[in-house]
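Below you'll find the structures, each written out as structure tokens.
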Structure I
Amino acid sequence: MTTTSAGPAPLEQSRSLVTAIPGPRSQALAARRSASVAAGVSSTLPVYVARAGGAIIEDVDGNRLVDLGSGIAVTSVGASSPEVVAAVAAQAADFTHTCFMVSPYEEYVAVCEALARLVPGSHEKRSMLVNSGAEAVENAVKVARRATGRDAVLVLDHAYHGRTNLTMAMTARAMPYKTGFGPFAGEVYRVPASYPLRDPAGMTGAQAAARAIDVAERHVGADQVAAIVVEPILGEGGFVTPAPGFLAALAEWARAQGIVFVADEVQTGFARTGSMFACEQEGVVPDLVALAKGIGGGLPLGAVTGRADLMDAVHPGGLGGTFGGNPVACAAALASIALYEGQDLAAAARAIEAQVRGRLREVADEHPAVAELRGRGAMLAVELVRPGTLEPDRAAAAQVARDCAAAGVLVLTCGTWGNVVRLLPPLVIEPRLLDDALDVLAAALRALPA
């Protein structure tokens with residue numbers, strides 16, 4: 001590792017392979033892992049990380065890989081962002097923990113002030129901080145139930161909301177997230193999502209919303225519903241962008257029925273889709289927003305932000321947690337928010353979308369295994385099917401991910417059927433580096449059987 005008087009030198013932003021993937025040191029670590037890490041904890045990439053910076057991961061064998069996953073949309077401001085690192089170091093030198101519920105501190109308040117300013121809507125807002133996206137979603141449901149006095153929660157088909165007992169119940173996909181872990185929390189009901197590729201031809205967003213509302217009213221009853229929780233773009237379910245008008249129609253119905261509209265922006269938030277929050281692109285102002293991932297620049301932090309009357313409906317002591325809003329994570333969040341705004345990373349996400357679509361459009365149009373290239377901003381995906389059909393091809397997605405990794409590019413898969421290749425590059429990725437990674441991805445896609 002090269003060092004300077006100020007510490008390690010920044011990682012060169014280029015792809016470089018000096019061993020096969022995985023290299024010998026990663027293989028040795030994998031052997032150690034098998035004897036100490038639970039088998040249920042899996043990893044996408046078969047290499048072990050030594051350093052990460054910007055859009056590059058350097059493994060223990062000295063290979064530099066292009067990161068098109070960002071730790072699942074977490075390091076949006078770049079891995080080891082110097083501004084985030086400096087903020088973390090300064091805060092850690094002051095204090096690392098006191099528990100905000102015991103002895104509060106300014107950093108927590110400052111993050112909540114920033115969220116009140118950034119989250120859509122001109123209404124008065126309040127926030128509470130947690131550690132993860134699942135915690136944020138679960139607390140949003142708690143707030144909605146307390147404020148409305150109702151129990152039922154509506155979620156969309158193909159949704160992913162987390163791994164706690166309640167959020168597993170809210171998550172659609174059984175394997176690997178739910179199988180064998182029940183029974184789950186009750187009063188969670190699933191309604192159809194808008195999935196333009198797989199919906200009836202010509203179905204509009206309004207029609208898809210009417211379909212979902214009909215299921216909710218017949219099977220649950222609107223007067224029993226505390227909240228409807230939606231991802232503006234389905235994440236783990238396949239980066240599915242709903243038809244225009246779908247979210248707005250659901251939000252309008254919820255408002256008319258006294259139902260709390262919760263936007264799960266854990267993955268879509270913080271400039272990822274080309275605006276600070278994905279709901280803005282749909283003209284929707286949620287009652288509550290669940291946040292995490294990109295908020296902390298790599299440190300664990302989540303939040304619920306929403307209407308003051310809803311958030312303040314919970315009795316004192318009803319919200320909180322020992323580590324929620326840790327001061328070091330809050331410092332990282334404040335530094336990250338300054339980067340999102342100061343560097344206009346929402347515009348950077350839009351530029352990434354234009355570059356990716358321009359590079360992948362030809363292969364998407366020509367290869368029969370590619371059913372759709374979709375997404376917004378730097379949240380993009382390719383859905384793969386068996387040529388000539390819409391039958392999901394999970395094996396093809398896995399093959400593309402393996403081929404990319406072998407060539408030094410990290411891509412992730414997702415989708416209800418595991419047949420979607422998703423791209424979540426850091427918003428600070430250099431265009432030339434993204435081009436290099438897209439060369440690898442395009443070659444992997446073209447190598448699929450036609």
Structure II
Amino acid sequence: MSDIPQERRLVTAVPGPRSVELQARRTAAVAAGVGSTLPVFTARAGGGIIEDVDGNRLIDFGSGIAVTSVGASAEAVVRRASAQLADFTHSCFMVTPYEGYVEVCERLAELTPGDHAKKSALFNSGAEAVENAVKIARAYTGRTAVVVFDHGYHGRTNLTMALTAKNMPYKQGFGPFAPEVYRVPVAYGYRWPTGAENAGAEASAQAIDQITKQIGAGNVAAVIIEPVLGEGGFIEPAKGFLPAIARFARENGIVFVADEIQSGFCRTGQWFACEDEGIVPDLITTAKGIAGGLPLSAVTGRAEIMDAAHSGGLGGTYGGNPVACAGALGAIETMRELDLNARARRIEEVMKGRLGEMRAKLPNGGVIGDIRGRGAMIAIELVKAGTKDPDAEAAASLAKACHAEGLLVLTCGTYGNVLRFLPPLVIGEDLLNEGLDILEQAFGTL
């Protein structure tokens with residue numbers, strides 16, 4: 001654990017003068033297309049705190065977008081990565097391999113759902129993992145079509161932009177996109193026309209009908225879905241939806257891919273979110289929380305599917321970098337030793353309890369339309385009071401008010417109206433509650 005004091009401290013405005021200076025340098029040197037949620041420049045981070053260059057300490061409800069689940073300077077990650085740095089930084093696994101890569105693949109085989117024989121391939125980013133999952137599925141099935149879902153997010157490369165639902169800011173102006181990608185409905189309970197109780201059955205029936213009639217099940221290589229949709233608004237598909245889609249895929253020789261890049265590695269209170277309804281995916285993509293902040297991703301799946309690609313067909317110069325693999329082994333060690341699944345479930349209990357109390361204090365729930373998510377992947381969907389009309393302005397205003405008081409929160413959602421909370425799983429409960437106090441006060445600014 002970091003030696004940074006685990007307490008919020010504001011000594012300047014947010015951002016402070018040093019951050020403002022650095023922001024001017026950034027504007028001159030960094031491409032404008034690379035955005036930032038909050039222009040405070042990090043000096044140190046650990047536990048549930050980010051300390052900026054001005055000496056402010058902010059409560060972290062973002063975890064670098066679900067990456068630093070074990071904290072941003074976890075002892076085991078630092079220890080193992082430092083030792084590996086001293087030995088060698090790179091050899092390229094495709095040139096001369098090393099044990100760390102193999103060990104990460106062994107851990108993935110143990111941790112991912114299912115007791116079948118599994119293999120993995122390691123890459124750098126979530127988008128790379130998803131893109132390689134498509135390659136593997138196409139090689140295995142000899143088919144080309146890929147099915148994805150409304151509100152899904154899968155990355156920023158050309159193929160994964162095609163897989164991603166949301167246009168702005170991810171796709172606008174960057175086309176044309178890869179072909180043979182088809183989008184079908186998802187069971188978004190809060191917004192399902194006939195009610196959340198019908199969403200699972202009705203959405204799965206609609207999706208299967210569209211696949212059958214518009215694409216042909218025999219042409220589909222893979223269906224790809226986030227078991228909890230991240231950028232789309234932390235949408236939990238209504239119960240029954242995922243099992244129905246997985247069953248349809250199995251019956252039609254379609255590779256079922258669970259994109260667990262944001263939801264995996266204890267984030268939802270289970271090692272992987274698809275475990276909630278007993279889903280055993282054919283392939284599972286992971287990244288973000290896998291390596292304590294170091295760039296690493298993976299595709300893990302049934303050995304016969306993973307082996308479908310020819311030798312040399314998968315890889316990349318930096319994929320499974322030895323330092324990142326050491327970080328992953330340290331992160332997994334931390335998750336096991338601290339039982340971060342239990343920590344995530346406790347975070348859910350505290351956050352949902354407090355958020356429910358906040359909604360109860362607002363007339364008719366006020367702008368809080370929905371509270372959802374699992375583990376330490378919790379969100380509130382903001383609407384215009386008395387309606388379900390998305391209120392992106394309220395989300396932006398609340399985030400701004402929280403930032404000014406030293407609480408880092410993120411927004412998301414197809415309509416830009418969702419506040420998402422992704423605290424490190426190691427955050428202290430006092431900091432968690434203090435952050436929620438700040439959020440509650442922020443509602444008074446609307």
When distance in nm of label points 7 Å out along Cα→Cβ at positions 75 and 339 is calculated for each of the structures I, II, which structure yields the highest value? II
On mean count of other Cβ atoms within 10 Å over residues 35-42, which of the structures labelled I, II is highest? II
A value of 0.10 was computed for FRET efficiency 1/(1 + (r/R0)^6) of positions 51 and 131 (r between Cβ atoms, R0 = 25 Å, to 0.05); which of I, II is the source structure? II
Cα extents along the principal axes in Å, for residues 147-378 alone was computed and gave 55, 46, 38; which structure, I, II, did it come from? I
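Computing distance in nm of label points 7 Å out along Cα→Cβ at positions 211 and 227 gives 2.6 for which of I, II?
I
Coordinate-derived values only; no laboratory data. Since we're looking at a predicted model, the values are computed, not measured. Cβ atoms are built from the backbone, for glycine too; each structure is taken alone.
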